[in-house]
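Student: There are structures below to look over.
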Structure P
Amino acid sequence: QIGSLENYYHFHHSKTFKRSTLSSRGPHNFLRMDPKVDWLQQQEVKRRVKRQVRGELHTLPFNDPVWPNMWYLHCSDKSSRCRSEMNILAAWQRGYTGKNVVITILDDGIERNHPDLLQNYDPLASYDVNGNDHDPTPRYDASNENKHGTRCAGEVAAAANNSYCIVGIAYNARIGGIRMLDGDVTDVVEAKSLGIRPDYIDIYSASWGPDDDGKTVDGPGLLAKQAFEHGIKKGRRGLGSIFVWASGNGGREGDYCSCDGYTNSIYTISISSTTENGYKPWYLEECASTLATTYSSGAFYERKIVTTDLRHRCTDGHTGTSVSAPMVAGIIALALEANPLLTWRDVQHLLVKTSRPVHLRADDWKTNGAGFKVSHLYGFGLVDADAIVVEARKWKSVPPQHVCVGSLDRVPKYIRADHVLRTSTLSNACAEHRDQHVLYLEHVVVRLSISHPRRGDLQISLISPAGTRSQLLARRVFDHSNEGFKGWEFMTVHCWGERAAGEWTLEIHDTPSKVRNPTVQGKLREWSLLFYGTAEHPYSALGSPQSRGRMLEVSASEMEPSRAAFLQSQVEVVEEEEEYTGKCWLSC
């Protein structure tokens, strides 16, 4: 069986060689003819790359020797070199350290006997998909190539006060590892990895994806997509698995993360990076699907991230957006300790509401129609751990997700060189269907098919009825492909909270490069919109009897002890008021 997917099975033919299908045609056709087989696919090796780039003390009594170098946790606002708006220490001082939360790192394995990981290592959250066993220990070689997962794991859950290395952001959480990148990566491998124990694991952190080379357009296959959907529907006993993803390191190659179907998915939380001084790192990719940001490495003179390393070591050289996804996974663990009943969508709402632009430098900051400041570099801003746990404690789940599928425009339209193609559609956001009506937006997806002589010459934008412009694609100088886009889905979060109904405009700008014949035109073959959101205001029902009733539908006997205790505290205890300085909603 493939992970948690029912009725899907993986068969191995021993005579099939890498990158060859010749010796498998007979068995393949034999299986296809079986009347009990509805679907069959020979697996192809996918290329997946790890998203790495080739020290005032706080009074908390940590004896971990590298603690003084963790500048991104405890630097002083008075320092000219860094600021501390991530507020992780403040969340710790409220008592939240990730207790009873389980995180797993999808990567090249983790060194489970590392002195700083051993205390929090969880074998039930671990598996070796590459070797088909339960030991996620990386394969060692002279180059230490498989260090990536161990570094990410330390960021999340390295033990505190053990006189070794660092302190993890969720230093009382349980940490596991899925070894899946040290071998051929196929759709089956990804689906298995995404579906390991979804009722036990709360958060999956992934710092990898397709090549960040500025020319690749790739994403999850059919099985991996189904694993994502299974996770958000069935994971965490129906609350939904939480998938955190690094946005990508292709900035130097002019890559755009909307061409990565993992960061571009509504089911993942796509995380960006900023330097200690709040500048755009040289490796950063931009796109409209990025939700939030953490600190990471920058130029050679700026500090990097310290964490655990292979062979029981520590390193001060962890870099790239690979850093940022595990950081947010750790911060989400603090929020889940504060409120174990958060759904996968609640977590995204909390990040939108509590992340802040602070000192992040970008020319494209804008305020959308719902009052949120948002950027293609940083999403809604720097993650604030203290604000998210304060908000999580009093949070009531948002209304059910509605999905409105807009009409498909199949009228072909030519894309002329050095011109802008504008096409609009008027939507009522499925107002005629009560169970599909989207009044308040979360995610907007543009699904389109384009034929074009050079895909990298295209820029694509979407303009909402409120006037919010989402850049779905920028020019990519290394993308010489003539394949265009075939049903590719671009996702934006920049319209979060806006009204869905009204006129939506798609703009496609073709700027021909010197290597192309500008007389050869492209063509928009078809496009459509998908709206994801709610029919009710997501925050107007906080504390309502309806919200409380939904919480009580799950019996305490079916919950983990921590969830049952939390629910009991919500029923019996009047929560103390706490000062919060985040966004203020007029509707509340």
Structure Q
Amino acid sequence: MADHPVVAQARELFAQGKAEQAKAVVMRALQKSPGDASLNYTMGGMLTELRDLDRAAYFVGRAMELDPSRGLYASAMGEVRLYQGRLPEAVTLLERSLDLDPTLYSPRINLASYAVTEYDHDRAERLLREAIALRPERPEAVVNLSNVMVDTARAGEAEAMLESAAATHPENAIVASALANLSNYLPGLDPSVVATRHAEFGRRLSRYVRPMPHAPNPRDPGRRLRVAFLSPDFREHSVAYFADAAVSGLPREGFEVLGLYTGFVEDAVTARLKAGCDRWIHMRDLAEVRLAEEIRRAGVDIVIELSGLTQGNSLISLALRPAPVQVTYLGYPNSTGLPAISHRITDSASDGEGADARYTERLVRLDPCFLCYTTRWELEGTPRPAAPARTAGRPVTFGSFNVVSKLSGVTLDAWADILRRVEGSRLVLKARSMGNPRVQERLRAALESRGVDGSRIEMIAYAPSHADHLALYGRVDVALDPFPYTGTTTTCEALSMSTPVLTLRGATHAGRVGASILAAAGMPELIAGSPAEYVENAVALAGDRPRLGEYHRTVADRFDASPVRDRAGFGRRLGDALRRVWIEYCQTPATPG
């Protein structure tokens, strides 16, 4: 059945940003033709875009009742249920939509995204390749497929795919974002290339938005400031391990803290973070413009976004400039590229002299380390686990619990060299992606091609509980940091379990955070300046059992006594830094508008 005549008009208005006019056009038509499925579907689609999800579900559901044979309508309802977090129902609807209409593109994208959350990368790849075959001119499936490739140790293939997509879609911000993000993982890229890719993303995104009028907040340098932390990851997530100290540690005499949570899942970690804020707003159902309007309405002076270019970010909202001062911190190892974000919090070890030119933001260095770590057991209020039990006299075992995407070819080169030189040594790798047999095969083959017997490598995908996960450190004598994108949470976790971590100081922030953590923790001897030194450090430590034993006895206590675990000191340093940023803003002449 053909669409109602006003549908095209409504879509045109909506695309022009005239959502209220578009809805009014459809509502007038619905008053005359309430039984028209296309009108109900169109209204539901617009409401979904606006994240008015309950009303969207009503109208899309009505369209399904009127025409149950249209796969497009089942797909639209599946998308609504995804946004509502009703995942089993969403998957059923999306699969039904493909049964009704195998030519649909969007259900494949959504089902592939769900498959990735279940670590079913094979299904995700199949669905995305089908989507590309159906609509080769659209970039979404290409971008998502590149992410699957990165997750399954194929970063080189992902780069080639994204470079081709960037040439085909020279103004597409989604493609530019994916290519910039991928650049953090690729060895051998000149830092200037990485910086250019991030700036290009910011340029593309900024073209599509018009900033809001200038925020009316009083420019008083000494007043109490309203600071908002914005993230989709206020839950059991690596960001939460570091956000906790920031949220709860800011001195309340100078700051009021808002938590702006855009994620779906709420758990014990969410509850703790919420309790650490003076005010908490769950914004999961808000579209980009509405989110920006809520930030403005809340009277936020400084908004600190914790996502960068990672999944679920709110950069479109921040490009609208809802707050007077906008800062990026923590969740992403590079520039956002957005002119609307004025500052980035880092430290001198992670971003040394000369790094400023690689950022569109002004760098705020929070020395000695820009991070403060909260353990999982502290987040959940459970007892500290026992120290890992290590078997005396066993062969030295190296380990990494970093995600597969960080296990670059140069990392595997170094690890293979270490294993060849340390007789009888073993390597334990743990990552959820290793639940995919093809990932294990790929990594094992890569190490075997470098002269390592595959029987010396143990790969673990999953531990039944976090306590079981931490107990696995009992199998690891020395943790090996990957490069050029080093670990952060994994490094802190290993140190908290009294496991020494060897790292290589890289050329960019992504490759220097491990060095920042170890230097602040008082263990600079574990930092290498070159791949050759990294290998030598590992070989030397493996051959010095008394020194290794001393690390196992003392690392956790040394780490706990360091600035990386000093919540009060970190809160003061962060507060001082934010105050300096605010004073700088107050001293800048106001712009019209």
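Student: If you work out FRET efficiency 1/(1 + (r/R0)^6) of positions 242 and 514 (r between Cβ atoms, R0 = 41 Å, to 0.05) for P, Q, which one comes out largest?
Tutor: That would be structure Q.
Student: Related question: Looking at structures P, Q, which one was helix-only ellipticity at 222 nm (-39500 (n - 2.57) for each DSSP H run of 4 or more, over all residues; to 500) calculated from, given that it came out as -5000? It would help to have the intermediate numbers written out before the result.
Tutor: Details: P: -5000; Q: -15000.
Clearly, the read-out refers to P.
Student: Have a look at P, Q and say which one yields 4.7 for distance in nm of label points 7 Å out along Cα→Cβ at positions 354 and 410, as calculated.
Tutor: Values: P: 4.7; Q: 1.5.
Here the read-out was taken from P.
Student: Kindly point out which one of P, Q the value 172 was derived from, the read-out being volume of the Cα convex hull per residue in Å³.
Tutor: Source structure: P.
Student: Shifting gears a bit: Compute distance in nm of label points 7 Å out along Cα→Cβ at positions 74 and 186 for each of P, Q and report the one that scores greatest.
Tutor: Across P, Q, distance in nm of label points 7 Å out along Cα→Cβ at positions 74 and 186 peaks for P.
Student: Looking at volume of the Cα convex hull per residue in Å³, for residues 194-497 alone, point out which structure of P, Q has the largest value.
Tutor: Working: P: 151; Q: 159.
Largest value of volume of the Cα convex hull per residue in Å³, for residues 194-497 alone: Q.
Computed from the coordinates by the stated procedures, all read-outs in this text should not be read as laboratory data. Here the structure is a predicted model, which means the values were calculated and not measured. Cβ atoms are built from the backbone, for glycine too; each structure is taken alone.
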